[in-house]
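These are the structures, in structure tokens.
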Structure P
Amino acid sequence: MPKHPNVLFLLSDEHSHRFFSHLDPSQEGEPVRTPSFDALANSSAVFAQTYCQMPLCTPSRICLLTGRDQASASAWTNGSWLRPDLPTLPGVFAEAGYTTCLVGKMHFGGDRQFNGFQHRPYGDLTGHAGHQHDPLNPEKGRGLSGMRRRTANAGITEIPESLLQEQVVMRETIAWLREHRHRRPGTPWFVCASFSRPHFPLTAPRRCFERYWPHGVTPPKVGRSGDTVDHPMTTGMARGFQVEAIDEEEMMRARAAYFACVEYLDEVIGDLLAVLARDGLLEEAIIVYTSDHGEMAGEHGLWWKNSWHEGSSRVPWFVQMPEHRTGMLPARRFETPVSLADLFPTLCALAGLAPPETLDGMDLSEAIRDGREPVRRGPVVCDALEPRWGPGTEFRMVRHGRYKYVGFRSALPLLFDLVADPFEQKNLAVGHVPPEMATVRDRLAGFVADSVDFDVVERQREEDRARTKAHALRINPGTGNAYLMPDGRLVDADTTLYCPQVLSENPSGVFADWPDGEETRA
């Protein structure tokens, strides 16, 4: 491997760790078709117990790119601003002589939309998430809130496939890498291709959706059961996301659509990797895949994210080295709990760069190279320090070994043995427990008490909120996605979808040879 290998960072949005076909459906896996992800995982270092630092889009991405936990990154909400004093992963690579590029969604809030990336040819450059609203017909779901339309409108996409965000990210990534090789041959690159799916809208091409609906979809691994059914966090989340209004059929149809979104993303990433491999652009490249957070997808009777549950906080993380592809380095699966905060120092080490000393993550490159579990990795944290689900529901989640502890500002704590209880049914933090479990509980509760002060965090949030407001991006948000043109203009990318120039309302009355039947025209 070269001293400074290229890095292809594949990032998705809201991909639950369960949704891969190489996982056993009788245990933690879901029966979704993912041949491209399976091939990547089977030739990679796979960190099977990876947690995001905060299970919400923008905060997770700020934390990931800065290698910090939520409070030290000031990553509170989807409108948070990435502070210029914090070194970023692409910034460190750029300073080392790499050319850095971001294609697609990153959900940066405020007036800093590059944050170490030197190029952004396409993406959510107006500071609003580049999720394409689908269906296009605004009448569908009329009368329902935006939250409820997410599951009610799940199904087949109405967007022409060539205009779907995933397709544009794939094509622009290929184009940028080809241009870079032409203009700056031999210069190492760090490219992030960031995809929207499987994040809602829960829509996908017909071929993907009809594979699962109505007969290919399975119910959630766990229903609304267990000791946390009435916990303030659970009830607040159910109320906030309006999940009580989702009946069984709607839930299963939405799950089928989520399966379809995962399969479609797998298809797109498979196409991307195939073209890049054919063009010889991956020969000296490290390939990384992960997601910013998970998706409940009906588990525990809940949807979406921003919770401590495994479905929300746990994410996939694959690292494929060039040596994995040649067979010089065997694939490995690690079970030690790790954090997406570890990605920053790990990638720096694999690329021969020195990471900043202020990171909260740990370098896992040694484990990737020698195949041994990273036993020195201490407790892993995942935070939600903004009280979204009611007063006192701010939490710090700690995963250490087989145990998972959740300490709240004022709500009852939670403790699970994830080996004996992988679906988080039995809360071992309250009531009478054996002495050895009480020792675990007290140790992890002490870690939370020593590592986070909720009162201090609240004051910090208020200070950061004022700073974020002062750095708002004052620009027309457009439809969410934009192209950055060679002459510097920022051009709306989805105008043809949402503000189309309609040439005819009734083509069948215009064309003398209009085909009969939808299937013929499709």
Structure Q
Amino acid sequence: MQVVAGFKYVPTETGLKFHESDAKIKLVVGPFGSGKSCMIMNDALFYCLAQRPAPDGVRYTRIAVIRGTYPELQSTTRKSLEEVFPSEFGGMNASGAPITGHYYFPVGDGPYEYKSTGEKWKPGYGTFCNVEIEMYAVPDEYAAMKVRSLNATFALINEATSVTKEVIASLQGRVGRYPPESMGGCSYSGIIMDTNQPVQGHYLLDYIEHPLPDWAIFKQPPAAFKHVNEDRTVTYEVNPNAENLTNLGSAVKPADYDTWDAERKHAWLKQRGMSYYQTQIDTWLKNGRDDMVDSLFCMLDVPIQDGKPVFTLFNYKIHVAQSEIPPLPYKNVIVGYDTSGIHPATVFLQEQGGKWIVLDELYGEDMGMEAFLDKALMPLISSKYYNCNIVVACDPANAKDSYTGLAPSQHLQERGLAVYMPKTNDPKTRINGVETMLNKNVGGLLISANCKYLIKAMQGGYHYKRLRLVGGVEDAYDSRPEKNKYSHVADALQYAALCIQRDDFVNYDARPIIREVSRRRNVLRRIM
């Protein structure tokens, strides 16, 4: 590579493993500044050099380069490519959609001479690489239409969190289509990706934790470690074993640097990189963005708070159990039920030892009411809560199902469940109901460790959206929480809290409920 590009690339430990893999989809995950972009660009160059030559001695490659926006392609991705494919062998267009580039350079595998068009390759002479680059901004599934007619050898996705999973799926069908067999065929066809730690709830986390058979995941060490002390103060320590340290920072080298031995130079460069990270961390903390430090540098699965968390009293150490908590038999279980549209959600609460425990959660993505009840809610009740008295607290709006004409309360009653309707649906009242429980010891709230969606909602996934204002106005937020994948379980918890805190529920007589549930046992058995 040095012969071709004149760029000295020294792969890290993770980089070596990345380059040794020929998986269909390769993804490297690392902290900010860890050299991920340089890694995937050099991986692309390697595949250009390794491409089988055509009969004319030229190795033909077409690379599709993808990122979320054109400004990001121009400001970051393009510069990374130009470091690997330098200007003496070609270049990139200044604009266009897509942005295109072309490079033609000798591989260095034998003596060579430039040939005119149509001139035959001379046996024994070196081969050439002919690299076409097409750069597209493809943020979502709608923009993915841009690449559906693309014929590429392989693709690069720089900062994979900037595109949706539909983009990745579309690209898989567009690689391995150039060059044709008459020009050497494709020696490697796949997708090469890099990303910082995905934010909490991002689809890539599931691929990272549970990769498909044709995926290979490579994780770099974090740039820093987060320490929570006994007094709950938080400190951050730069990782001396972080990758790419010697290439970070802009401190001027000492005048006698060239006289130092290799070991002393390495130690100085490493310390410069650690100082660079410490400055970055201190700056983010100064701005109150510890969430960005946790994500960008510590590679922790945390929510990035692009808004203001709704539940300000939530404390992970206080309100989240260390393990899953089972229900106690023969006791009331309050089921908070958010019946909104095609995103129904429930949470199961039970009083244990003076606290209200959130034992379980259910969330239906693109699922109708009856399907959610019969395929999710009722099976969970039948298998885990069959010996408990169930009271369902749901949205008092009680909007009817357009298909059956029945309200949620009627659907629930048909299945043998007792329904409690809060007297208000006011968001502030509902939120205050949960905040009151978070602020209590006796009668307070504890969330079982298996309730992942609710925990993430409490951490800030459920938030007030920051308003995009121009001018001298300080940060402003929407007056209502943003609707997203975490808001539904949060709403369900609010209905349960209203049910628990109503004065007329303190002495709520469960005997009629028990009789009603018993009377409808046969209905429940028939449904299940």
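By the measure relative contact order in percent (Cα under 8 Å, 6 or more apart), tell me the structure among P, Q with the highest figure.
Going through P, Q one by one, relative contact order in percent (Cα under 8 Å, 6 or more apart) is largest in P.
With FRET efficiency 1/(1 + (r/R0)^6) of positions 177 and 233 (r between Cβ atoms, R0 = 41 Å, to 0.05) as the yardstick, tell me which of P, Q scores highest.
If we compare FRET efficiency 1/(1 + (r/R0)^6) of positions 177 and 233 (r between Cβ atoms, R0 = 41 Å, to 0.05) over P, Q, the biggest value is for P.
Where does the value 2.4 come from, among P, Q, when distance in nm of label points 7 Å out along Cα→Cβ at positions 169 and 329 is the thing being computed?
The value was obtained from structure P.
Hey, mean count of other Cβ atoms within 10 Å over residues 241-248 derived from one of P, Q reads 19.6; which structure?
Matching structure: Q.
Looking at structures P, Q, which one was Rg/Rh (Cα atoms, Kirkwood Rh) calculated from, given that it came out as 1.08? Please list the in-between numbers first.
Values: P: 0.96; Q: 1.08.
Value 1.08 for Rg/Rh (Cα atoms, Kirkwood Rh) corresponds to Q out of P, Q.
Consider the structures P, Q: one of them gives 0.95 for FRET efficiency 1/(1 + (r/R0)^6) of positions 25 and 97 (r between Cβ atoms, R0 = 41 Å, to 0.05) as calculated from the coordinates. Say which.
This value belongs to structure Q.
So mean count of other Cβ atoms within 10 Å over residues 57-64, computed for just one structure, reads 23.1; which one of P, Q is that?
Structure Q accounts for this read-out.
Of the structures labelled P, Q, which one yields 3.4 when distance in nm of label points 7 Å out along Cα→Cβ at positions 41 and 441 is computed from its coordinates?
This figure was derived from P.
Bear in mind that the values in this text are calculations on the coordinates, not laboratory data. Treat the numbers as computed from the prediction; the structure is a model and nothing was measured. Cβ atoms are built from the backbone, for glycine too; each structure is taken alone.
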